[in-house]
Structure 1
């Protein structure tokens with residue numbers, strides 16, 4: 001590792017906002033001129049709030065009393081026996097609303113209220129961020145509008161109803177690919193139309209600075225808890241920490257607890273899809289600008305974003321958070337792809353052997369962790385279970401009937 005690479009890694013370990021919003025060559029702020037001053041004010045506001053003891057106390061209180069933290073670290077004896085490893089599951093599926101998304105949702109909703117926003121807008125793919133935003137907005141007393149691709153809404157009907165019951169206005173996007181990318185496009189347009197009164201509650205560690213850093217900081221509670229818990233339960237650090245990667249918020253949150261521990265391998269699992277279609281950006285992507293940041297993305301030779309696919313709606317995204325790209329380039333994290341079929345098999349294995357029904361997104365991490373364990377007999381494996389699979393029953397049933 002060169003001195004420059006060592007300095008970049010040291011910055012990641014330190015955790016301060018990246019200089020000029022850049023994670024090495026990635027990140028930055030590529031946005032319409034009408035948003036630049038808003039983003040600058042947002043950066044100033046969130047940096048001040050994240051360093052404010054009063055705000056931190058309010059956030060910690062909500063994480064405890066509303067979200068239900070800390071979430072457990074569960075030893076998985078059946079998976080351990082089957083895989084020939086020591087397997088632990090970080091249970092974000094037990095958060096209020098059923099996934100890690102609420103950590104970021106309540107944090108940014110508190111930011112929005114502190115900064116004087118009049119309403120919240122958000123995008124959602126699998127629906128979990130939309131549900132979390134709706135719940136958090138209700139909690140802080142702000143109206144919210146959620147944009148969701150029509151295809152994703154059909155795939156995640158239970159979450160559509162949950163958002164509406166929680167008081168959100170849900171707008172189905174029927175343009176573009178009608179999935180997460182199109183939903184983000186529409187949410188950005190709504191924000192540009194009213195950048196002062198509207199707060200855009202971005203759901204993953206993507207987008208223009210300061211969002212990748214802010215979301216990472218709000219999700220870092222996952223890794224910090226997991227590090228403390230596994231030291232207490234297992235008496236030492238894991239050999240590997242594994243999490244699924246779409247935009248990358250749950251994985252960057254888990255990795256945050258171990259990025260300063262060189263003995264812990266960081267393994268991100270992307271969606272390998274099926275029949276040649278996938279969403280494995282870090283494995284197959286090339287650099288470009290998407291949704292306000294320089295990042296690897298799936299594009300053709302002319303820079304047009306390619307069609308993506310994953311059975312897991314939350315992984316069906318053609319870009320990725322810029323911090324993940326830097327971790328990859330520095331060799332601090334490694335990224336692999338898992339197919340739809342492998343993820344489905346992991347859902348059944350975890351459900352039937354451990355009594356835990358993981359989300360299809362989380363199942364990608366489980367499948368990748370099983371692969372790692374088979375290659376490293378006796379290793380200690382920490383897997384991020386980012387959400388529960390109730391929302392995916394229709395997809396799981398459809399995959400079998402198809």
Structure 2
């Protein structure tokens with residue numbers, strides 16, 4: 001390639017102060033992400049560190065749980081048929097011949113007319129097949145008597161009734177909950193194979209950006225996007241590899257994009273076509289700028305691509321646009337990389353539109369809304385820089401590109417910011 005051709009390609013990639021030649025459709029952007037955010041390889045972790053992680057391989061039962069018949073109540077182990085006919089008017093008496101405690105079984109066999117005092121979880125003695133709960137038994141000089149019948153199997157935990165040897169227990173792809181970990185532990189398993197969590201580098205650009213808590217000049221602003229992105233990354237199963245603030249230094253931005261160690265790089269700010277918006281050009285030079293400019297509002301200046309296997313997302317600096325672009329694109333990639341479902345993790349509520357939601361054909365609109373008296377209405381103030389609108393909103397509505405908006409009385413899906 002000649003020097004002239006190389007310079008021509010560089011100029012074509014540099015869209016600063018020129019505007020977008022075209023904007024990608026959201027569906028096409030999702031297609032690219034889905035094709036390039038392949039699930040990460042597995043790793044082995046201890047079960048006490050596996051909460052919320054995604055199983056890489058299914059888990060089966062190699063043993064019975066419980067491994068033996070055991071008492072499900074404190075009381076007396078008996079032959080259940082021998083309690084038939086017991087009542088307040090006809091209490092039946094049994095001779096107590098010993099006791100069984102957890103991990104300390106009764107050494108013997110229960111004979112007709114006999115009972116063994118037993119505690120919850122203790123192995124059921126041979127010959128016995130039922131437990132008379134302590135509250136339905138009365139101690140006597142010679143043993144115990146009961147005034148209620150408890151047939152065979154009553155108050156007994158049978159071997160394998162929780163999990164039978166050979167049974168499939170948890171499927172691959174399951175996000176582990178606390179009770180899942182308890183079940184895994186009951187099988188004697190100390191470690192599990194899970195999908196590796198995506199490592200994420202957050203890069204805040206802009207000479208006007210100052211870290212919260214620091215001194216701020218008259219024309220500087222505090223960095224709101226970084227704190228928001230750290231929380232969003234954690235929500236979607238990523239781990240923070242590093243957090244940088246580069247100002248408008250192109251060399252630092254280039255280094256942040258190209259340095260090894262991250263599966264995903266999130267660039268906050270500098271994604272548009274202004275004179276200091278270096279990130280799109282730098283990404284194109286270092287790897288692939290797959291999308292720059294999306295037919296949506298807000299977040300139209302968003303972009304993404306890759307450097308080698310690292311996915312790089314260009315998130316607009318305006319905080320609402322940053323939130324929206326993360327949710328539409330970067331969050332989707334993180335969830336896929338970590339083995340989670342691609343769609344948003346927001347609860348969805350169907351609601352009736354109370355006041356018209358305005359949009360325009362040809363773009364997807366992310367509209368912050370409130371729920372009032374069972375109806376949904378757009379916030380009157382919805383600028384891309386007004387982040388406080390998202391704390392006044394109950395959620396958002398996505399208006400498809402083929403719609404001009406949502407008329408009063410129509411039904412829409414509201415994606416709720418809060419789980420309940």
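Here, each number is a calculation from the coordinates, and none is a lab measurement. Note that the coordinates shown come from a computational prediction; the quantities given were computed from them, not determined experimentally. Cβ atoms are built from the backbone, for glycine too; each structure is taken alone.
Quick one: helix-only ellipticity at 222 nm (-39500 (n - 2.57) for each DSSP H run of 4 or more, over all residues; to 500) came out at -5000 when computed from one of 1, 2, so which one is it?
Clearly, the read-out refers to 2.
Matching task: 0.00 is the computed value of FRET efficiency 1/(1 + (r/R0)^6) of positions 141 and 245 (r between Cβ atoms, R0 = 35 Å, to 0.05). Pick the structure from 1, 2.
Attributed to the structure labelled 2.
So P(r) over Cα pairs in 5 Å bins from 0, in percent, for residues 29-268 alone, computed for just one structure, reads 1, 7, 13, 18, 19, 16, 12, 8, 5, 2, 0, 0; which one of 1, 2 is that?
The structure behind it is 1.
A value of 0.50 was derived for FRET efficiency 1/(1 + (r/R0)^6) of positions 93 and 261 (r between Cβ atoms, R0 = 25 Å, to 0.05); which structure in 1, 2 was it taken from?
Derived from the structure labelled 1.
Comparing mean projected area of the Cα convex hull in nm² across 1, 2, which is largest?
Once mean projected area of the Cα convex hull in nm² is worked out for each structure, 2 has the highest.
Upon calculation of relative contact order in percent (Cα under 8 Å, 6 or more apart) from the atomic coordinates, which of the structures 1, 2 produces 20?
Corresponding structure: 1.
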